[in-house]
Structure I
Amino acid sequence: MGALLDVILPVFMVMGAGYLARWRNLFSDTFADGLMVFAQRFAIPAMLFLAMSELNLAQGFDPGLLASFYIGVAAAFMLGAIGARLIFGRTPEDSVSIGFASFFSNSVLLGLAIMQRAYGPGALAPNYALIAIHAPLLYVVGIIAMETVKSRGAGVSPRILLDVTKSIMTNGIVIGIGLGIVANLTGFRTPETVDAALQMLARAALPAALFGLGAVLYRYRPEGDIRVIMMVGFISLIVHPAVTWVLATQVFDLTVGQLRTAIVTAAMAPGVNAYLFANMYGAAPRVAASSVLICTALSLVTAWAWLSILP
């Protein structure tokens, strides 16, 4: 119970404050979107740039850590997509979208915030390694799968691949990570005044993002499809971290710090990107939106459970 009160509850209280502010019309959708733009295009990239520039790359990008987490990701996607198709009879396009919601953990806004609260800033190095390839890899997988089922197996056109590459390379988080890795490899150090400004932005990143996320979630009202949403929640909050746990402890023998990162990140609810992906294709957007909201609320309990059994 102490972990719930001291670690998880403050994170969800900041999100809840954003949700409450939007619910009581103290905060408009325009302001919420603006806050998320600030967090995701400026503050979080600054935070990730600083982290990646100082990260021990050889230690951070551990093959066992990456395999434990991303094999779990692959399992979550297949279970979500196959379950949606065979159990609930959804279309192939809807099934891919539901699979995407099942495997796209909220690794930055929730994962970093809870890890930092639980274990301190010094424990985040493995998180940054996972985050560095998380969104680009999962978007590429999701888009290739969606375009393949849309074309009924004809494959992905070069134009789609070009558009995907352009979208990824112009993403603020990807740019921040990329510049940080370049600075790390070249030994470049930002001038003291620039570093101080980046530190200020970085300190604002998670609080602003959590408050904005709460306000944004207000618009994603739960609407029907409850059985599908519960399947997404079970896969993302229970199955993904369970698969990761087995691989991390029985196959790859991760360190305690790596195990914590892999499990906590795998146990996070679907991120808003799950809805953005579904809305982009018009495939199960209601399921994705409701899954983000309901699973985020459920993760208050499931995250506490996973934290309670971690060493």
Structure II
Amino acid sequence: MKQLRTPKAVLHALSDGGSALLCAHIGPDGDTLGSTLALGMALEALGKRVRLTCADPMPTLYAFMPGIDKIVGPDALTGETFDLVVAVDVSDPARLGTARALFDAASVRAVIDHHPTNGGFGDANWVAPQAAATGMLALACIKGLGVPLSPEMAECLYVAISTDTGNFRFANTDAAALRAAAVLAEVGARPDKLTELLFYTRSQAGVALRGRALSTLRLFAGGRAAVMALTAQDFAQTGATDSMTEGIVNYAIEITGVQVAALVRERDGEVKCSLRAREPLDVGLLAQRFSGGGHALAAGCSLPLPMESALRDLERAMGEMLQ
């Protein structure tokens, strides 16, 4: 992959003005958080007033990340104005949640993202589906701004790239991602420590929830599709949060012969769905059928339906996909 070059319009947007608001997407993952935090540190290094926001609470998994406590809910920013608002790793305006009003009201809006379903909804857009993670774009932006990488920025960007590549094992792991990881390690990111925290540390509640999901595992379509389900009662009884579902769907797609897999769960009055696939299938297109989005092999969506109806519609769509 050729070296990523930040579009001039995006660099100008980041350089101009004295204040900026960076927005992570709802259901925050390591990529949106790591990219947002690192870009925020870079803009602060340029002397700007910087605020960070996310409509959803921070997952406990990422509590160790430098500066994570600076990410506040949109309500905490009432009355504040900014020269620039940036949507970071946000594939669609709806993924901003309640932060969308802040984005829409901005005089200058920028989008930095790598999701192929992103059509570019800002005034300045950088959407690069060839990038393994938005963290790759954030790293290029920081270099383009001429800001030296700090150990804290390096740690955040390593989290971004590592989580979106499944600890460098997904198909999107390319030479550029590995080179970036090497640069970040040289600056101060510790792969051993971060891998342990991200992929090999689980709370008791998270393990209990994982067990509940696995107990519901069901194969269909001749063993080529798999689905797991978690009810609101599962979350209440285990004390787990929605962020603890991260990675559970991978157990289903790792089964020999399974080509498409889903984890559905009842949260906040709707059914959320995590989707995974093996090539050449594209669950990003499947998610779009339900107003979601993502990548070819990993995507997500929400269905405003009862669990039984959502499962029926989703399984039908998965079966059609396999035909």
Structure III
Amino acid sequence: MKKIILTIFILSTFIFLTSCSTKQTADIVTTMFPGYDFARQIVGDKMTVSQIIPPGAEVHNYEATSQDMVSIKKAKLFIYTSLDIDTWIKNPETIGGTDTIVMNLSQNYSPVAYPYPLLIPLGEQQANTIHFWTDPANTVQLIDAILEQIVSIDLDNEAYYRQNAESYINQINDMSQQISDFLTSDTYLGSTIYFAGHNALGSFAARYGLHIFPLFEEFKPDADLTSNELITFTNEVKDRGTHYLFIDALEFPKAANTIKGQLALDNYDLNLLTLYSFENVSKIDFEGNVTYLDLLERDFNQLQIALVIT
């Protein structure tokens, strides 16, 4: 009986370790969702792609695990977003294995001039450049840059990878044009929306002549808000006459819900809408293979709801 139990234990341990090993041996390892999505759209079923930061997790304070470091060493290509965000990367030159290509996304695009600079204050144009992937004009460059690295790894499937990249870029450009046609029309050019949360969409807003106005200069986590700040926040929402308040899709809107409830006592209707900054996605969306393009379309739909009705 003891031998049977021991055998089962050994087999279980082997299966567990094999499973862990499988998670660590993706051909392409990325830190955040943008790089993950762009790479997987290009490689299709020809290579495996993994994302280090778990779905739904906050990306700015993530600390890599020993398993993460092993997966990077074993990868053919490691894509990180920037040293400003992936602060746990101390030395990019030594983080990969002998044959690992290490790619810094922030060094693989050239900023494209905004079409309506006079509508967006200079400070607002420059704000949130750390979130460069939120501007589709940058995104298509990032996809091209990732494509070239993938081709260098697997030249035999070059035509396949280039076709996939071109198709995805065309889809993103088409969606971006739809957003531009709407937001830069005579009716909506220079529109302002109000945001409570982690506003990482400065580059997105500047691309389309849109103002994203935070109701606090620096929005603090809900737990740090005082009662006076919540009162001020609530009064500002009402004074500005907006019935739509945007929140970050991955943050629990404690303050926003409090404001909504308080305004309801005054028969003032406030609706909460979500915006995605593409940094990460929920576990449900991740398992459902949601793409950057999907999130871009979701943001467009939410903006239309707020602007068309108001």
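Please treat every number below as a calculation from the coordinates, not as lab data. Keep in mind the model is a prediction, meaning the values are calculated, not measured. Cβ atoms are built from the backbone, for glycine too; each structure is taken alone.
With helix-only ellipticity at 222 nm (-39500 (n - 2.57) for each DSSP H run of 4 or more, over all residues; to 500) derived from the coordinates and found to be -23000, which of I, II, III does the value describe?
Working: I: -23000; II: -11500; III: -15000.
Answer for the origin of the read-out: I.
Tell me which of I, II, III gives 13.2 when you compute mean count of other Cβ atoms within 10 Å over residues 94-101. Before the final figure, lay out the partial values.
On the way: I: 29.6; II: 19.0; III: 13.2.
Of the options listed, only III reproduces it.
With relative contact order in percent (Cα under 8 Å, 6 or more apart) coming out at 14, pick the structure among I, II, III it was computed from.
Working: I: 35; II: 14; III: 17.
Computing relative contact order in percent (Cα under 8 Å, 6 or more apart) on every structure in I, II, III gives 14 only for II.
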